[in-house]
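In structure tokens below, several structures.
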Structure I
Amino acid sequence: MPKKSPPQIYFIQVIDRPARKLILRRGIKAYHYFEYLQEVEPNTNDELKKIKGNLYEPCGMWLPKSLRKPGTSEFVMGVEMPASYKGKAPKGFEIINLKPCQMMVFQGPPFEDIRESPKAIMKLWAMLETFKPETYGFAFADEDGPRLQLEPQLGRGHIELLPVRKIKNDLRRRGR
């Protein structure tokens, strides 16, 4: 009898993100991580990990149009800092302000081999293509903040955070 695959369970929650600062390094025209790595210093993630006092781990992110500069990429790497952060950005990085927003966190199933991480990312993205946040009283709000992609790690799976807004007319109540 063939071995059964475990069910693909995704953990989803909504979190409130406060006003905060973002230390980031912009690319030129990259839309994803591997393109970005070809455009920037290879030590970007190491530099971000050295910054103390961060709110979250360093991650890749897709910036909304309102946070992009002409001639720079949609995909960047950065780390969120408290709004009160007074430090300086490392050479080649900059600091911008982020407004408070709500984020819907999507965490895929854990994997046992780091070589599985690209497949884990693709599975989560496939799930997101059909996901309807309205079912839970939210709508995606791409302009409210960056979309975050945490480093895939063994044992925790792939995690992405997407900005959302509570919708006024809760669709869950329709049809009751």
Structure II
Amino acid sequence: MLFCGKLKVKTKREHRKTNAKVAQRRLIESAFHILRSTTARMMKTGGGSIVFMSSAVAQRGMVNHGAIAAAKAGVAGLALSAAATYARYNIRFNCVAPGLTRTPLTQALTKNDASLKLSASLHPLGRIGEPDEVANAIRWFFSRENSWVTGQVLAVDGGLSTVQPRTQPAS
């Protein structure tokens, strides 16, 4: 079972116009709904694996990402708590926390060359992620070969959450 959820990155002023609390609550409540609707069945069938989607911004403070950072940190926290709660039923909970990834949801940032270049420069690997890279991490968590892994938040973010990017081009 995979749960993603989404929030739009907005400035502080835009958040005043819309209700960020409603969006955050929906994201967290959706994650809880997935947890409740899947664990009872998995408990009866001998276990399973659930992967939630967080975000690199939940681990590193970034300008204008307050609402999504708070919501996605909540999702990661839920995954960790659920991993502890349901481990005795052989139900594994993990979380993937991607950086900016080229998808239809990020097209507003990635279709503009200047914005794409700036976004890529924030990632120490110097580029944004591709959907297959995030999908591979999710697939890894679901793999039976990794059945010993639970309660992990895996950053798939080109180093965004943990590594300082270069301040000038490499020579």
Compute mean projected area of the Cα convex hull in nm² for each of I, II and report the one that scores greatest. I
Which entry (I, II) yields the derived value 21.4 for mean count of other Cβ atoms within 10 Å over residues 21-28: I
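A value of 3.0 was derived for distance in nm of label points 7 Å out along Cα→Cβ at positions 53 and 149; which structure in I, II was it taken from? Don't skip to the answer; put the middle values down first.
Values: I: 3.0; II: 1.8.
Answer by label: I.
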Can you spot which of I, II the value -14500 was calculated from, given it is helix-only ellipticity at 222 nm (-39500 (n - 2.57) for each DSSP H run of 4 or more, over all residues; to 500)? II
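Since every read-out is calculated from the coordinates, none of them should be taken as a lab result. Fair warning: this is a prediction, and the values are worked out from it, not measured in the lab. Cβ atoms are built from the backbone, for glycine too; each structure is taken alone.
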